[in-house]
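Peer 1: Listed next: structures, encoded as structure tokens.
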Structure I
Amino acid sequence: MITTSQRRQGLLFVLVGPAGAGKNEVMKRVLPRLSNLRQLPTATTRPRRPNEQHGREHLFVSRPEFQKLIENNALIEWQTVHGELYGMPRATVEEAIAGEEDLVADIDVLGATYLRSLYPDNSVLIFIQPSSLDDLKERMAKRGEPPEEIAKRLRRVDMEMQYAPLCDYLIINEDEKLDEAAEILYAIVLAERSRKALLNLRVERDLPRHKFAYATMAIPVFDNEVLCRDHQPHFPTSHLAHGEFPHEAALRALGQDIGIVPLVIYLSKAPPDSFILPVAVDSFVQEHSRQVLFIYLYTLPERIIPPEGWRWMPYQQAALPQPVLEIFNDQKTLAPEGSS
């Protein structure tokens, strides 16, 4: 007998990519052409833009109202993006999946990745990429955003672009080819609906299917040294438990592997939201699943005595992932503020 959790029901088409990439423009051209597809309105504290409607693009709420949603566990996840709060309504998503209704949404890359971890058989991640950084700046300027706001958004672009290879599809959205980008999204929706029928057939016949597995790696750092072990994994690593945020798994791995009581303030200098931003993301195929690895740096306030099997090593000699190595090379020290 096929259970609800085994079947792939309603689909979540998640558009991710940098601000100004044109995600909403592409979405608006596709929505009128497809039945049983509607936009997922995410909750936000940002001001409503011209032509936006409450309950369609977003649920526009005040900060006290947003805080109440957090307290009532009404959001799957929430975070601060460019100074404003964004969150994903739990009831809307779960009711659509159970009711075999398809949703499409413009969601931050971290929210999209977490959504996939909760609903791996229902989520389709589509990366919308601008043709160039100059194109991105021009689009932001056309929206009337002030230069300081554009600069703030551009600082996030490098991190967001790391997620493109982790998505299911890539659409390059050029201004003069917006209709072409919309056609690709339209075709993706039709193809995924067909694929859903195939995956449900595999469930009926008890056949394996490609899945995603998520893990975190936490690299303990003091000054220009990292704490590591000789055998793999070289750094504290843990798979995500169901419903666990990546940074929570990173803290758990630190406690289990090197015996400390980790504090979130040493994982990130930013105020914690649902998510704490990883410094890098890696992905590789292993057997029948694609492994996604969130990588964090944990900046210790002091140089601890290594537990058995562990040792301090200059970062240049450690087997660091390339994006992390570049961070070290760009900074003389990663010691937390206020440490000696």
Structure II
Amino acid sequence: MDLALLLEWAIKSIILIFIVIGGFAYVTLFERRALARIQVRIGPNRAGPWGILQPMADGIKLIFKEELIPDRADKIVFVLAPVLTVVPALILLAVIPFGTSISLFGRTISLSLAGDVNVGVLYIMAIASIAVYGIALAGWSSNNKYALMGGLRATAQMISYELVLALSFIGPILLANSMSLNKIVEAQNPIWYIIFQPIGFLLFFIAAIAEINRSPFDMPEAEQELTAGYHAEYSGMKFALFFMAEYGKMIVVSFIAATLFLGGYLGPFVDRFTWLGPIYLGIKVVVLIFLMVWIRATLPRIRYDRLMALGWKVLLPVALANVVITAMLIVLVGGF
């Protein structure tokens, strides 16, 4: 195999892992500062200038915390569960197009790790579902009834909202007539799909928040009921991996939403200046992450039975109706 191609893949992989891991560190700081501003507080401002070293301080603290494994826990599964949860967040970005291809050192380099995968949407849905196993196994392997209940809640919630999430993907697929993320982005020039699919975007955003257990859908981690839920027995770096998975998935779902509904890397002059593509995509991702933080600061946690009723009795029928109406309109418009 071409050595230059292997080097290109290695560099891209390192950059994507850095985006998730570095992004995880500073999304936590961004969230804490944004919540503080919304709630009229100061927020972290001691570690480094303006508190920018706070994520590093938190990381060092977690590294030196004592690692505990309960006596009656299934030790192998207990250790592997956090890894199984965080890995999908690291590899989902592989099919996200960050821009068109660029010419560098006489080579044409695609601005996505895996290039133009013709089933990129299918890849996202398949990999995203793996995280459910990590959370379920974490709750079960702890041999703790509160952790087990948190794992069961999380599993039921994530599987239920995955249906809505998958159905919200179908609108952009039908409009672009492709499952390739590159073609979906290109088809949004000049009109983003959020204009044609406002309900689809809303369904995706709500289901994504529930899928990553963010407030107001963070019932698997309800401290007053479950003493922190499925990760109650985890400490140190194993707990940090769960933390990383949650914030990593925040970043990933923002990239997916921006790609499917907000034109991805498209923006003014991107056809002339290719390097603007990743900047436009980054701006859209930051805006979506801020919306998630804003929702956490605004809405109270809802009751678990209402959470499940919302998914099955409201969002799922609306998602099915959105798919049927979109398909009918495409056939009718295409017939003319």
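Each reported figure results from applying straightforward, stated rules to the coordinates on display, with no laboratory input. Here the structure is a predicted model, which means the values were calculated and not measured. Cβ atoms are built from the backbone, for glycine too; each structure is taken alone.
Peer 1: One of I, II was used to compute FRET efficiency 1/(1 + (r/R0)^6) of positions 204 and 252 (r between Cβ atoms, R0 = 30 Å, to 0.05), and the answer was 0.25. Which one was it? Could the numbers behind the result be given before it?
Peer 2: Values: I: 0.25; II: 1.00.
This figure was derived from I.
Peer 1: So mean count of other Cβ atoms within 10 Å over residues 28-35, computed for just one structure, reads 18.4; which one of I, II is that?
Peer 2: On the way: I: 13.4; II: 18.4.
Computed on structure II.
Peer 1: Out of I, II, which has the highest value for mean count of other Cβ atoms within 10 Å over residues 12-19? Provide the component values of the computation, followed by the final result.
Peer 2: Details: I: 24.8; II: 15.1.
Biggest value here belongs to I.
Peer 1: Tell me which structure, out of I, II, gives 38, 21, 13 once semi-axes √(5λ) of the Cα gyration tensor in Å, for residues 172-307 alone is calculated. Could you put the intermediate results ahead of the total?
Peer 2: Values: I: 38, 21, 13; II: 33, 17, 12.
Clearly, the read-out refers to I.
Peer 1: Still on this model: So relative contact order in percent (Cα under 8 Å, 6 or more apart), computed for just one structure, reads 18; which one of I, II is that? Don't skip to the end; give the middle numbers.
Peer 2: Working: I: 18; II: 23.
It was calculated from structure I.
Peer 1: If distance in nm of label points 7 Å out along Cα→Cβ at positions 76 and 92 computes to 2.9, which of I, II did it come from? Provide the component values of the computation, followed by the final result.
Peer 2: Working: I: 1.1; II: 2.9.
So the calculation was done on II.
Peer 1: Looking at structures I, II, which one was mean count of other Cβ atoms within 10 Å over residues 84-91 calculated from, given that it came out as 21.4? All intermediate terms of the calculation are to be shown ahead of the outcome.
Peer 2: Numbers: I: 18.9; II: 21.4.
That value comes from structure II.
Peer 1: Next question. The value -9500 for helix-only ellipticity at 222 nm (-39500 (n - 2.57) for each DSSP H run of 4 or more, over all residues; to 500) was derived from one model only; which of I, II is it?
Peer 2: Working: I: -9500; II: -21500.
Derived from the structure labelled I.
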